[in-house]
Structures are given as structure tokens and as C-alpha cells.
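Each value in this text was obtained by applying a stated rule to the coordinates, not by laboratory testing. The shown structure was predicted, so the numbers you read here are calculated from the model rather than taken from an experiment. Cβ atoms are built from the backbone, for glycine too; each structure is taken alone.
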Structure P
Amino acid sequence: MTDFPTDFIWGAATAAHQVEGGNVNSDWWDFEHAPGTAAVEPSGDAIDHYHRYADDFALLRSLGHNAHRLSVEWARIEPAPGEFSPAALGHYRRVLTALVDARLTPFVTLHHFTLPRWFAARGGWLAPDAVELFGRYCRTVGAALGDLMPFVGTVNEPQMIALHGYLEGYHPPGLTNPVLWRRVGGVLRAAHHEAVRAIRATAPTAKAGLCVQLPLLAPARDDPACHALLALMRHEIAERYLDDVSGDWLGVQYYRKQWVDPASPTWFAPPPADVPTTQMGWAVHPDGLRQVLHHAGERTGLPLFVTENGIATADDVERVDYLDGHLAAVARARAEGVDVRGYLHWSAFDNFEWSEGYRPTFGLVAVDRVRDFARVPKPSAYAFGRVAATGRLAALREPSTT
């Protein structure tokens with residue numbers, strides 16, 4: 001008996017800036033190189049996926065994947081206002097064609113954290129014409145690439161763009177302003193709606209969706225102040241996006257349980273001492289994925305895909321354990337009636353983890369950035385592939401035949 005149906009989507013995810021390398025025209029490149037920011041090191045060549053994509057896709061297919069999530073880079077496609085690069089669009093057309101040739105279903109994200117430098121200089125998401133400009137970019141991508149994009153994610157984790165960039169100062173533009181945090185959240189919801197309209201107008205066969213990160217939130221203490229903050233954070237991080245979503249599907253991204261605490265400068269408390277954590281300091285809580293899938297499905301009524309879930313760890317045995325617990329949570333959610341149609345692991349490769357640099361390792365495949373970017377699949381990659389090939393969760397623990 002299988003735990004997942006034969007048409008279930010299996011794969012892994014990447015983001016352009018984290019893997020391509022040389023994204024010099026983006027706000028993130030500036031943030032990495034500016035003194036005094038949260039970024040610990042620059043992205044540089046990343047893992048040189050920009051030149052190695054075809055081999056990477058062939059490798060992922062050989063590991064049992066039938067889909068792949070990636071992003072196209074706005075800063076490459078529109079390097080100056082209204083100036084679209086035929087070469088960049090041609091590159092991404094070759095990338096998506098290589099995906100199809102590798103028999104991997106493309107999930108294409110239009111905006112995954114990075115902005116063109118010129119857009120950021122205008123005020124980024126706070127510019128008065130931000131949504132209009134994003135829509136123009138989305139229409140251009142839809143018209144040029146829509147026939148190769150069966151699934152399109154509009155904005156990756158809009159709540160985290162707002163939270164990290166405007167409340168915590170952890171991502172560009174590095175602000176800590178509660179008013180702007182909430183304002184940007186509203187702009188990003190409008191940007192999602194504009195992108196859905198753009199894709200439906202230019203790529204009618206594509207299915208558009210939003211990818212949201214949904215941590216399992218809990219109060220640090222049983223007191224009125226913690227519960228009040230919990231209600232606020234649930235609204236700002238989950239409900240305002242789930243209740244105002246448009247499109248054909250929803251991507252759910254889950255990594256951790258978080259405890260809210262108004263006494264903390266960040267409004268989040270560290271995990272309790274007895275809770276296992278990752279290289280990122282994130283609390284491991286597999287059943288949280290089942291819970292947030294239920295919540296997302298009930299709130300939106302849309303088909304769901306897990307578009308990111310994974311662990312930063314140097315211990316690959318721990319990664320297999322993480323996969324076991326979280327894939328079991330997906331299987332339980334499905335058995336309980338939640339319409340979950342796929343699972344895309346974060347990440348396909350060890351790569352650039354934003355302000356944390358290259359220290360955290362999320363990948364199913366290691367990358368030797370000293371030895372010509374050599375790709376080395378980890379035992380977890382083969383274990384995950386056995387589940388994908390059979391639909392059986394127990395295959396994760398079976399001996400490898402590779």
C-alpha cells in the first residue's frame with residue numbers, strides 16, 4: 001500500500017539568486033556588499049547554476065524527481081526601467097526547455113526576494129507605482145515564457161519579505177519599522193493579485209498561485225500580552241494572506257514552530273531548551289506541517305503544494321529523520337482530507353542562504369565550491385528518491401541500491 005498517489009508531485013526547490021551566481025544588478029548584491037548589514041558574506045558565484053542548469057536538472061531527474069521549482073530573476077530580465085533583456089529571457093527559455101526535456105514539471109516563481117537595483121532605488125515595495133511596475137514585468141515574462149510555465153508562483157513568502165526587510169532589518173532594505181512592515185504586507189498582497197491577472201492575460205494555460213511561509217505560532221507564556229501578540233502575528237503572517245488570496249493553487253512553506261514574546265526585541269522568543277533545533281536555530285516540529293496544511297486548506301479552499309520544507313544541518317542522518325517526520329505529516333494531512341498534491345523539498349542543493357551566507361546546508365545535494373562546484377548527492381537524496389519512485393514513506397529507510 002502506498003502513502004502517496006502515483007500522480008503526486010515530487011521534487012525540490014531553488015531560487016535564482018541563491019544558486020545562479022553573479023546577480024550584480026540586484027538589491028541583494030548591494031546588501032551583501034554594504035558595510036553594517038546583516039549579511040555575513042557575499043553570494044559571489046553561488047553554485048554556478050546559471051551555467052550548469054542542464055546537468056543539474058539531469059541529476060535531479062536521476063534522483064527520482066518529477067518536478068522542480070525555480071525562480072526567474074527580475075534584475076536580469078529588466079536591468080533598467082522598461083528595458084527588457086532578450087538575452088535574459090532567452091536564457092530562461094533555455095532553462096525551462098531543459099527542465100521539460102529532463103521530464104521535470106516546472107514551478108516558476110516570478111519574485112523570490114530579489115529586486116532590480118533600480119526598483120529598490122525608487123523605494124522598492126513602498127514606491128507609489130510598485131505594483132504597476134511588477135505587473136509589467138509579470139506580463140513580459142508571461143508573454144515570453146508562459147507556454148513553458150504550467151505552474152507559476154507570483155511572490156515567494158510575501159510575509160517574510162515584509163517581516164525580514166521592514167520589521168527585523170534582516171533582509172533588504174534593512175528597516176525596523178512596524179508601520180512600514182504592515183504597509184508593505186498590503187502592497188505585496190496587491191502585487192500578487194496583479195501578477196495573477198498578468199499571467200491569466202498572457203499565459204492562459206498557466207496555473208498561478210502564491211507561496212506563503214506558515215510557521216506554527218505559539219505564545220511564549222500564558223499571559224494576556226503574549227496572546228494579544230500571537231493574535232496580531234497570526235493575522236499579519238498568515239490570515240491576511242490566506243483570506244485575500246487569488247489564483248489556482250497555494251504553496252505552503254513550513255520550517256518551524258515559533259514562540260511569540262512581546263518582551264523580545266524581535267517579538268519572537270528562542271525555542272525552549274529541550275526542543276531540537278537546526279543550524280538556523282529553528283525549532284523542529286513535524287506535526288506543525290500537518291496543522292498548517294489543514295489551516296491553509298480550510299481558509300482558502302485551494303489545492304495545496306508544499307513548495308518548501310527542509311532542514312539546515314551538517315548531519316545527513318538528521319535530514320532523513322526530518323524528511324521522515326514531515327513527509328509523514330503530509331501523508332496524515334492527505335488522509336484527513338486535505339488536498340495536498342505535491343512536495344518540493346528545500347533545497348535541491350546546498351546554496352547561498354541569504355544573510356546567513358553559505359554556512360547553513362539545506363541541500364539534498366552537496367556542492368564543493370572549492371573543487372569546481374562539484375555536485376555530490378547525499379544519502380538523503382537517494383532516500384527521498386525512493387519515496388518519490390514508490391509513493392511509500394517506508395522506502396525512506398530501506399537500503400540504497402546506488
Structure Q
Amino acid sequence: MASVRDEHEGATKRFRAKRDAILAAAAQAINEQSAKGMTFADVARRVGLNTTSVTYYFKRKDDLAAACFENTLDTLMAMLDEAMEEPTPEARVARYLAINMQRCARIEQGAEQAVAVLSDLRAMEEPFKGPLLAGWREVFRKTRGLWGEGSNKAEHDLYGARAHVLLENTFWLPIWLVRYDPDQYARIEARLMDVFARGIAAPDARWTPDIIDLDHDEAVPGREQFLRAATRLINELGYRGASVQKIASELNVTKGSFYHHLDAKDDLVIACYKRSFDTIAAAQGEADALPGSYWHRLSSTIATLLDVQFSERGPLLRTTALHGLPPRVRAEMVDRSNRIARRFAGTMADGIAEGSIRAIDPLVAAQTLMALQNAAFDMRKWASTMPRDRAVAMYASTLAFGLFDDRVLRG
């Protein structure tokens with residue numbers, strides 16, 4: 001006969017199992033529609049419950065979204081704790097990457113559920129936002145610790161750049177890994193770690209890029225300023241978090257002025273993406289015309305885009321803003337992103353043949369560059385603590401020469 005304790009433990013296990021199923025379904029909804037777009041009704045449908053049953057576990061939608069983000073942060077901390085068991089920075093990064101690749105494989109096989117992406121974390125309201133941001137800062141500090149404490153400010157700054165690039169590549173990985181069959185994951189892991197460990201440039205290459213002038217006259221007066229403000233807010237708050245009212249308030253204009261520039265909010269995001277992609281393509285095109293090696297052309301593109309991200313001319317729209325867009329529009333934006341990545345890959349392939357770029361997998365390396373320039377928006381405050389060229393060189397060194405090369409500290 002079952003004891004009271006057995007019945008209690010059974011009920012607890014059932015409660016946890018149902019709660020975990022709701023969290024998994026909510027994470028899936030957040031990844032497809034953003035936290036703002038997630039609804040109790042959709043989550044309930046995904047787990048075969050009614051809405052009232054979901055509210056038994058989570059009273060409000062923000063409670064559920066916050067629990068999803070907490071689960072993501074806990075997952076990252078657990079992976080980092082395991083990686084920290086290794087004796088050296090390179091071994092720790094390799095372990096962290098391996099854990100991520102194993103998770104991606106299990107998710108692809110249906111043996112594990114994906115956690116919620118963190119792109120909407122800043123759009124959360126209090127009292128949830130403060131603790132979640134504190135959790136994110138702890139994840140960042142733990143990641144930076146993969147390289148040790150740092151004996152001076154320069155090392156501390158460099159380790160911060162490395163941590164940020166590593167984390168952003170972690171978040172970008174599921175976007176492009178789907179183009180490969182799971183039996184290729186081990187190969188992708190090796191090629192990705194090769195870029196992390198030794199960088200893209202040939203061993204004797206130097207960092208001497210040209211910053212390309214991308215300034216141009218506005219076709220519509222005021223539109224560039226409008227799109228910059230909208231891009232900044234969408235990057236910070238996500239597609240759904242950056243309301244038309246907030247964008248208009250940022251510019252101190254009326255909502256009517258918004259609709260003078262664009263017909264609908266989706267049009268705004270498309271226009272911001274077009275501006276960003278056009279900026280990247282312009283940098284690539286101008287760099288292609290530069291004299292010198294293919295490495296010089298590639299490094300000039302990277303440096304120019306980082307300079308844009310760290311300056312008042314920026315930012316470029318983060319790909320995280322894709323969450324919440326209608327599927328058709330999202331597919332178009334991803335396709336444009338892929339074309340830009342392939343152009344990076346083409347430059348690297350030519351550089352490999354020339355000898356100015358190492359023999360790397362250019363398709364894999366191109367995706368690391370997409371993550372690099374995409375993520376630099378979040379490092380504007382970090383970049384503001386040093387001369388611009390120093391910030392660009394330090395941040396770019398993470399992939400130019402690898403996550404363990406200190407030449408930028410000596411130069």
C-alpha cells in the first residue's frame with residue numbers, strides 16, 4: 001500500500017513534469033514569436049491543456065516568460081561550470097563548445113527541448129527585469145572567467161570582448177547549424193574551434209585595416225535619424241517591445257510622424273534591416289576595391305562595421321529582432337543575411353588561395369563574423385572606455401587572430 005510520502009512524491013514529480021512541459025512549450029513560443037508575442041492560449045495548445053490549467057502553474061504571462069529566461073540562464077551557468085573544470089582557457093572554451101554542440105544534436109534528435117533565446121530579456125518589466133539582468137551579468141562574468149582573472153585593465157577588457165564573442169556565437173549557432181545534417185556536427189565543431197583557437201588571418205598577418213567612409217546623402221531628410229533611433233530601440237527591446245509610441249517618444253515626435261515615414265510597424269523593421277544590410281554590403285563592396293591582400297580587404301570590412309556599431313552612425317539591426325516578424329518577412333531577412341555571409345566566405349576563399357588567410361572552413365568562419373558584427377551593438381559602453389581604433393582592434397582580434405592570441409595587447 002502506498003504511503004502518504006510516496007503519494008506526495010508522486011504528486012511532486014507530476015507537478016514538476018507538467019511545469020517543465022509548459023516551460024518547454026513557452027520557450028518554443030518565445031523563440032518563434034518573442035516573449036511579447038507568446039500567449040497562454042498558444043502555450044496551452046502546445047502541451048494539450050486549457051488556459052486555466054497553465055495559470056495554475058504560472059499566474060501571469062510575465063511569470064512564465066521570466067521562468068523561461070531563468071531556465072536559460074541556469075542552463076548557461078551549468079555549461080560554464082562544467083567547462084571551468086578544464087585546466088586551460090583553450091580547453092575550457094573547447095569543452096563549452098562541445099557541450100553546446102551536444103545540446104544542439106539532442107535538440108535536433110528530439111531528445112531535448114531548446115531553451116528560450118534571451119533577445120527579449122531587456123524588454124521585461126520590473127520586478128522581473130532587474131533579477132534577470134543580474135543573472136545575465138553573472139553568466140557574462142563566468143564566461144569571461146574562462147580566460148582567468150586578468151592582471152590589468154587591458155587584459156580585463158580583452159577577456160570581456162572574448163567572452164561576448166563566444167556567447168554570441170553560442171546564440172547564433174542554432175540559426176545556421178540547421179543547414180547541416182547531425183552527422184556533420186562533429187566536423188563543424190572542429191572547424192569552429194579551429195577559428196576560435198587560431199583565428200582567420202595567416203600567422204604573419206597584421207591588423208592594418210582601412211576604415212571605409214560610408215557616409216551618404218539622405219534621400220529623404222530625417223529618415224536616417226528616424227531609422228537609427230528605431231534600430232536602437234528594437235535592438236534593446238525586441239521587435240514587439242519597441243512600440244510605435246516608444247519610437248516616436250525617442251525622437252520627440254508624434255505617432256503621426258511615424259506613419260509619415262512608414263505605413264506599418266513591419267515596414268519599419270524591414271526598413272531598418274534594409275538599412276543595416278545595405279550598410280554591410282556597401283562596406284564589403286568598397287573593401288573589394290581596395291588594393292592589397294584579401295585579408296586586408298576582409299579586415300577593412302570588419303573594422304568599418306565595428307566602427308559603425310561603436311559610433312553615433314550606428315547601430316546595425318540585430319538579427320534577434322527577427323523574433324516576432326511574420327514568417328515570410330523573417331525568411332526574406334534570413335536569406336539576405338545568408339547572402340552577406342556567403343560574400344564573406346568568398347573573400348576568405350580567395351584569401352586562402354592567396355595565402356593571406358589561413359586554411360579554414362570559410363562557410364563556418366563567415367558565420368562567426370556575422371555573429372561578431374551583429375553582437376557589437378551590446379559593447380558600445382565597453383568601447384567608449386578606450387580610443388575607438390583600440391576598441392575596434394581589440395574586439396576584432398577575437399576572430400582575426402583567435403580567442404587566445406595576445407598580440408593586440410602588445411601592439
Structure R
Amino acid sequence: MLCAKHTNRARRCPLPADTTAAVEDLADAKAPEPARTALLRAALLRAAPALGLFVAARLTGLSLMAGWAWHIGRRPRAILGRAWDSDWYMLIAEHGYGRVLTWPGAVQNDLAFFPLYPGLVRALSYVVPGVTSGTLGLLISWSAALVAAGGIYAIGERLYGRRVATVLVLLWALLPHSIVLTMAYTEPLLTAFAAWSLYAVLTRRWVWAGVLAALAGLSRPNGIAVAAAVVCVAAVELVRLARRERRTEWRPWFAAALAPLGWCGYVLFVGVRTGDPLGGYFAVQRGWTSQFDFGAGALRVVRDIVLRPAVFSVTMALLIVLASVVLGALLVLERPPAALLVYTGVLLLITLGGSGFFESKPRFLLPAFPLLLPIALGLTRARPGAAVAVVTALAGLSFGYGTYLLTLSPIAL
């Protein structure tokens with residue numbers, strides 16, 4: 001819950017003494033195993049309502065989409081597990097890298113897809129033989145989405161209390177593009193690593209922060225946002241230690257060094273494989289008509305949307321991106337921890353400054369869950385009736401639009 005002294009602006013609540021002790025005990029490897037198990041069980045019980053709402057929201061959206069898909073003669077399983085980018089990931093899992101498709105004005109090389117997700121699908125196929133890669137991909141994505149929801153809850157509870165944390169998780173489950181969280185896509189995996197890495201930064205568990213940030217960097221191109229947050233906060237921590245305590249602490253150094261290795265390692269791998277160590281990966285992305293051009297390409301799409309009729313999903317993408325910019329400004333006003341600001345800022349910068357696939361920009365912002373903090377805080381302050389009305393409207397938009405994206409939209413998600 002919000003602190004009693006909150007007035008016009010939400011401030012971070014200090015953790016209750018028992019919660020603080022629990023966090024410290026959980027971080028202490030020497031704590032007795034029964035005590036740590038009990039503390040973990042208590043944390044899961046606190047998060048259970050939020051996770052239950054998350055599962056209920058996603059199951060409802062999935063059921064409505066599946067019902068409509070069957071109605072129009074399409075297979076929901078194929079839509080979820082082998083559509084668009086999912087098919088690229090599953091082919092990498094089945095056959096490795098090496099697929100290239102050439103189109104007028106585009107060369108689509110599968111090296112554009114980061115390796116952790118297909119690697120997990122392939123590894124799981126050895127553990128559970130006989131199960132199709134699409135099904136394994138869905139199991140990984142669904143599990144990652146639940147883990148991500150737990151991490152989002154943990155951050156919200158630590159900063160603002162259980163009520164805000166629960167609303168924050170529910171809002172993330174009801175985003176217009178949240179149907180992606182039930183697909184064989186990489187956004188759930190990235191968000192899981194990102195949320196828990198940021199939580200590790202907030203609790204000063206530097207080793208875990210670095211490890212999880214490195215894994216995030218192996219998940220998606222915009223996973224570099226997690227590394228940026230870890231490096232920036234670790235640098236600030238090292239300066240603080242140098243100025244005030246004048247002692248050496250290796251853990252922030254370790255986190256800062258490890259965090260970018262996943263992303264940088266894969267970019268270098270692609271560069272070496274294509275014969276251009278520093279520029280090869282970015283050349284592959286340009287083949288997909290995707291590059292960072294400081295928003296010039298996105299502005300051209302916006303101009304076209306304004307001047308002539310556009311596909312509904314493209315217009316919706318513009319509205320969602322504009323709403324994200326507003327929420328970003330509101331997030332700054334809430335003054336959250338620097339790790340959340342850096343992470344969200346880099347995700348927004350990559351999304352707004354990149355060209356190509358404008359219709360996919362809302363999906364790229366799915367991991368930017370801190371953008372929902374201003375709404376979560378507002379709903380917890382609002383009257384119950386108003387809050388219920390807003391959540392109901394968001395649920396209707398999420399379920400209806402998610403069904404449209406996967407079954408009726410003429411362009412890729």
C-alpha cells in the first residue's frame with residue numbers, strides 16, 4: 001500500500017522491518033534452508049493474487065482468440081506457435097542458423113534473431129522428445145510470462161506496496177498487445193530477465209543483476225536496455241562507495257562488466273560470421289529494412305498515416321506509441337529509481353528511433369512495464385468504481401484487439 005504520508009505524489013515506501021529482514025535473509029546464502037524456504041513461500045503467497053489475476057486475464061484473452069479462430073476456420077495452435085517471427089525462431093531451433101529469404105528491397109537473414117530463445121527450445125526438445133518445437137516454444141513463453149509477472153510484482157511491492165504491485169501486474173496483462181505474451185515470441189523471456197535483473201539492482205544483488213542482464217541481452221536486440229540500466233546504476237554505486245566509504249567492492253564491477261556480454265557477444269558473433277566483425281549484425285538488420293535512424297523512418301510512417309488511409313493496426317500502433325511517450329514523461333515525474341528510468345528510457349529510444357516494422361513498435365514496448373507505474377498509482381488513488389471501470393475498458397480493448405491482431409489483421413504483428 002502507499003505510504004500514509006503520500007499527498008500529491010507517490011513516494012517510495014520503505015520496506016517494513018520484517019520484509020526487509022526477509023529480503024536480507026533470502027540474499028544470505030548462509031541462512032538456514034528451512035527459514036529461506038518459509039520466506040520464499042511467504043513471498044509467493046503475497047504475489048499469488050497478482051499472479052492469479054495475470055493468469056485469468058491471459059487465459060480469457062487466449063480463449064476468446066481461440067474461439068474466434070476456430071469460428072473462421074483457423075488453428076489457434078498454429079497462430080500462436082508458428083506465425084510470423086515464431087516460425088523463424090522454431091526453424092532456428094530445428095535446423096540452426098542459415099536461412100535467408102530475398103524479397104524486392106529486403107534480404108531477410110535469420111541471424112537477425114537472437115539465440116537464447118531458440119536455444120532453449122532446442123535444449124528442451126532433448127528433454128521432452130517427440131513434442132513439436134512450436135509447443136515447446138509456447139511452454140517456454142508461457143512460463144517466462146508468469147516469471148516476468150512475478151518480477152514485476154516484486155518491483156512494484158518493494159517500491160510502492162502490494163496494492164500498487166497487484167494493479168501493475170494486471171495492467172501489464174491487459175495491454176493492447178498482451179496477446180503476444182501467449183505466443184511463441186521472445187518478449188516474455190526478455191521481460192522475465194529484465195524484471196528480475198532490475199529487482200536485483202534495487203536489492204543490490206549485483207552478481208544476479210549482471211547474470212540476468214547478460215541473458216536478457218541474448219534474448220532480443222532491445223535487451224541491451226537491461227545492460228544499460230545495470231551499468232549506469234553500478235557506476236553510480238561505485239562512485240558513491242569511492243567518495244563516502246573509500247573501500248573496494250568487486251560486485252558492482254562484476255555486474256557492469258558482465259551485463260553487456262550477452263548482447264555484445266551475439267552482435268560480434270554475427271559480425272564474424274558475415275565477415276564484418278563490427279558492422280555485420282547491423283547490415284543484417286538493414287536487410288530487414290530495420291535500422292536506427294533517430295526516428296526519421298518512423299516520422300515518414302506517421303506522415304503517411306495522417307495523409308492517407310492506413311491499416312487499423314498501424315493506426316493503433318501510432319496511438320500506443322504516443323501514449324507510451326506520455327507515460328514516459330509521467331514516469332519521470334514520479335521519480336522512480338534510476339534503474340527503471342534508464343531501462344525504460346533506452347527501450348523508448350530504441351523503439352522511437354528505429355525504422356521499419358512500425359506496426360510492431362507496441363510489441364517492442366511490451367517489456368517496458370515501468371511505463372505502467374503512473375497508471376497503477378493513479379488507479380490505487382481513484383475511487384473503486386472508477387478504477388473498476390478503467391480496468392474493464394482496458395480488458396475489453398486487450399481481448400478484442402488481441403483477437404483482431406492474430407486472426408484478422410493483414411500485416412505481421
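Observations, loosely collected:
- When mean count of other Cβ atoms within 10 Å over residues 96-103 is calculated for each of the structures P, Q, R, the largest result comes from Q.
- Which of P, Q, R yields 0.92 [Cα Rg over 2.2 N^0.38 Å, calculated]: P
- Taking distance in nm of label points 7 Å out along Cα→Cβ at positions 336 and 352 as the criterion, the largest value within structures P, Q, R is that of P.
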